[in-house]
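Below you'll find the structures, each written out as structure tokens.
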Structure 1
Amino acid sequence: MSTFDLIEPEIEAYCEAHTTEESDLLRRLYRETHLQTINPRMASGQLQGQFLLLVSKMIRPRRILEIGTFTGYSAICLAEGLTDDGILHTVEVNEEYEERIRRYFSESADGGKMMLHIGDAKEIVPTLSEEWDLVFIDAEKTDYQDYYEMVFPQVRKNGFILIDNTLWNSKVVHEVRHNDHDTQAVMAFNDRVQRDPRVRNLLLPFRDGLMMIEKL
């Protein structure tokens, strides 16, 4: 099976072969991430990266918020769809990634549109006086509901929130161990969104699961 046990590797390879290739910048970042970080699978990669890029281009957001930068792959993809005066704010809690993120942002054509914040998103995001057109959340799973409620008031009407890892290695459809707090949190979050009358949502069986949410 594939990295995230959702599709056969042959299907994944076929999809990659029929998806626009990564830029040289993203290819170098992806390779460096795999060689020099402990959890390289957290990087978006070609398929998810191109998906995020196309969603951003379709929306043409003026303001994007990302919670969970990791090494910067997804941020670079999302920034391609920004308006000419657009800004992407991205928050990463691990300061060890800062040098790499800034280095790759500086090489990106959209580097001047990306603002990196190092620290706790729960402290940083409330200080950003913005109205978000697009939010991408890929951070601590046990905090998903908190992040969702925190950003929701600042998302514009008909704006979008994307949440990564909402199938969590397919664990959401199997018996959950009592101490598996991440899986429990992801399942509780998915249920919360499904019951939320303020939104329209779609859970895609894509990569490790991607929840797409429109604020009504």
Structure 2
Amino acid sequence: MMLEEYIAAHSDDEPDYLAKVNRNTWLKQINPRMCSGHLQGRVLSMLSKMIQPTNILEIGTFTGYSALCLAESLGEDGSLDTIEIDDELEDFIRESFHLSPLGRKINLHIGDALEIIPTLNKTYDLIFIDAEKEHYLDYYEITLPLLRKGGFIIADNTLWNGKVIKEIDPHDKQTTEIMRFNDVVKADERIEKVILPIRDGLTLIRKK
């Protein structure tokens, strides 16, 4: 048994509807590893419940798994805005949300996050960044002003399969931008930050 399998086996089970989303993703999508999955999903759910957000913003929906995990903490007045640039995923995402009563708390936006975010006119308690790696710094800078004081940003994939500690291919724009994001976040005195070595790396950022 792999260590991650042991950890998952001794953590809460994923709800049945999330298991269906995960299975459908692996059956029908080209890059199913992009789905958060059981372990990371339970981590996102737990972090969201600890933060107790009213408004959540997610950048990068994929098939809807992580949005449903984050939404587990939302009360009756809570809502989650999630943005997906790939319009071909829209029907799949909406089907995922229909599997859970939490789906009614989620607002799906299809399009470019950098164009959509300025139109939302909200203050957020929790922001999850898991979209185009080449735009991580753009997402960070555009959302930090929308985050309440004491609110959190969670950025996924910040260890990028370990490439952040290897020699960089100069043509590897994604790794270069993830490393630049990590360096900027480290130096930013407006926030507190820590990287958790969970799956492909989760950076927790708290606005001072």
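All of the numbers you see were taken from the coordinates with simple rules; none came from a lab. Since the structure is predicted, the reported quantities are computational estimates derived from the model, not experimental observations. Cβ atoms are built from the backbone, for glycine too; each structure is taken alone.
What the table shows:
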{"quantity": "Read-out distance in nm of label points 7 Å out along Cα→Cβ at positions 63 and 87, computed value 0.9, structure in 1, 2", "calculated": "1"}
{"quantity": "Per Rg/Rh (Cα atoms, Kirkwood Rh), for residues 71-118 alone, the highest-valued of structures 1, 2", "calculated": "2"}
{"quantity": "Mean count of other Cβ atoms within 10 Å over residues 55-62 from the coordinates reads 26.0; which among 1, 2", "calculated": "2"}
{"quantity": "Ranking 1, 2 by mean count of other Cβ atoms within 10 Å over residues 95-102, the structure that comes out highest", "calculated": "2"}
